[in-house]
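Readers should treat all values here as calculations from the given coordinates under stated rules, not as data from a laboratory. This structure is a prediction, so every number in the text was calculated from the model and none was measured. Cβ atoms are built from the backbone, for glycine too; each structure is taken alone.
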Structure 1
Amino acid sequence: MSAISFSRFRKSLIEILDQVETGDPLTVTRADGRDFVIVAADEWSSLQTTLHELSSPANVKRLHEAHAEIEADIARRKRKAA
């Protein structure tokens, strides 16, 4: 992730938005310390979906269970191949 000053951000807005659109988030720093991050809309949507899914304990449990099943399957396949 890149970082630039707020002053430079204002002067180069179009070029910066083109850069962010390629998937490279940008931190804009301000003299008063109130920095912010610019991300592409599709990246923001993806992050929000991930946060929503991981905010549910039931979803997290299912994710861990699925991961454990995959790991067990990989181990079984390795044993069969050996």
Structure 2
Amino acid sequence: MSGEDIGRANAEFLSLGLLIDVRPRHTYVAGDLALLVVDWTIDGTAPDGEHVHIEGTATDVARRGQDRGWRYVIDSPFGTAHPPLT
């Protein structure tokens, strides 16, 4: 998944209006690159009244910018697992 597909997937998560519980598992830093392994859960009631429970383990890569801030360059919210079918 890349480009516009990532934007659409992130927008779908955000449109639920629910909090995302994030629990970092591992962070590996090598110079200006970082690999993050993060367990996350979304749990609650969606705007349509349906109960939502989605969880996963993300594997993400970030790059440190000139301003020393980190920016995601790879966002894989389900890691090596297949995302749920919608």
Out of 1, 2, which one gives 2.8 for distance in nm of label points 7 Å out along Cα→Cβ at positions 52 and 68 as computed from the coordinates?
1
When Cα extents along the principal axes in Å is computed for each of 1, 2, which one produces 45, 27, 24?
2
Taking -4500 as the value of helix-only ellipticity at 222 nm (-39500 (n - 2.57) for each DSSP H run of 4 or more, over all residues; to 500) derived from one of the structures shown (1, 2), identify that structure.
2
Assuming 2.7 is distance in nm of label points 7 Å out along Cα→Cβ at positions 4 and 36 as calculated from a single structure, say which of 1, 2 it is.
2
Kindly point out which one of 1, 2 the value 1.00 was derived from, the read-out being FRET efficiency 1/(1 + (r/R0)^6) of positions 12 and 60 (r between Cβ atoms, R0 = 41 Å, to 0.05).
2
